[in-house]
1. Given a value of 3.7 for distance in nm of label points 7 Å out along Cα→Cβ at positions 109 and 125, point me to the structure among 1, 2 it was derived from.
2. A value of 24 was derived for relative contact order in percent (Cα under 8 Å, 6 or more apart); which structure in 1, 2 was it taken from?
3. Among the shown structures 1, 2, from which was the value 3.4 of distance in nm of label points 7 Å out along Cα→Cβ at positions 37 and 141 calculated?
4. Which of 1, 2 yields 18.3 for Kirkwood radius over Cα pairs in Å, as computed?
5. Comparing 1, 2, where is distance in nm of label points 7 Å out along Cα→Cβ at positions 45 and 77 highest?
6. Quick one: mean count of other Cβ atoms within 10 Å over residues 53-60 came out at 14.1 when computed from one of 1, 2, so which one is it?
7. From 1, 2, which structure was Rg/Rh (Cα atoms, Kirkwood Rh), for residues 61-132 alone = 1.19 calculated on?
Structure 1
Amino acid sequence: MEQVGTEDGAGGSAEAFVFRSGPRCSLTRTQERLAFWSLAVSCFATATGFALLGYWLILPFAGLGIGLLAWAFQALRRREGDYETLLIEGELIVLEWHAGTRGERREMNRPWVRVLCDCSAPGRNCRLRLSSHGRETEVGQYLSDEARLQLAATLRNKLQA
């Protein structure tokens, strides 16, 4: 979360609240390639060893396993650009998000927004939503339950101010 200072039209200073989150991409492209190829080589080396012992049927299964690993790495790469941004500035709340091939932007009036946070157990499996005019929008999908609860408290404070 970050605070951004802005100026209002009267020359005073007003604080805008900006929250940004996205998936954690802990591997660089080079590390990803190194991990993939080291797993692929070790898998095929082991499969080749068993094939030389007469268990040749293991080779297609090793290829299938490596193919699934390649698909998983590609799916992770497609999510690198996902994000969500929440901006509270004056009476305007702007939500923007991009997930996969979908992206949306929603603007809401501050006085009409309610913060809803439901947990299936105390502090576990929490869903954080902003509700306005009968529409609910989920926020904090890339956060842990603890961080969602903290964001809910922060948003309630910001919206009451």
Structure 2
Amino acid sequence: MSNKVPMTANGYAKLEEELNYLKSTARPEVIQAIAEAREHGDLSENAEYHAARDRQSFIEGRVAEIEDMMARAEVIDVSKLSGDTVKFGATVTLADEDTDEETTYQIVGEVEAEVKEGKIAVTSPIARAIIGKQKGDSVEVETPKGSKYFEIVDVKFE
């Protein structure tokens, strides 16, 4: 799997931050917890030891996952993008054509998508429907509840 993983500079920085935390804080803590649990004797019935080993396994797996994503990262500097056409990194304001309710999303890589923060994955149905469209266009998005229609109110790169 040598596929490039598109992400914004912010997304990359967050991965870097998590990786640093795991290596500098979480990893030494779990090693210490394992050492302390070992001192309690019989490991076969030592819940603390098994919990610490599980945590160590999770940390090592996550470190490997982040290192892989960072190695394959294609960091896109959104501040250097411009125009009215929706593409990766764009912050897009959509108006629901039925309710006129406006929603703003930034199109980001899958690893940094966080709907509650208004960041949607480039592979999401909404992103796929609006990529390549322009401010003023009307788009149809297939949702689990059927088709919804949106107008692209604004396209920004910030």
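1. Only structure 1 yields this read-out.
2. 2
3. Source structure: 1.
4. 2
5. With respect to distance in nm of label points 7 Å out along Cα→Cβ at positions 45 and 77, the highest-scoring structure among 1, 2 is 2.
6. 2
7. Label of the originating structure: 1.
We did not get these values from a lab; they are worked out from the coordinates using the rules stated. Note that this is a predicted model, so its numbers are computed, not measured. Cβ atoms are built from the backbone, for glycine too; each structure is taken alone.
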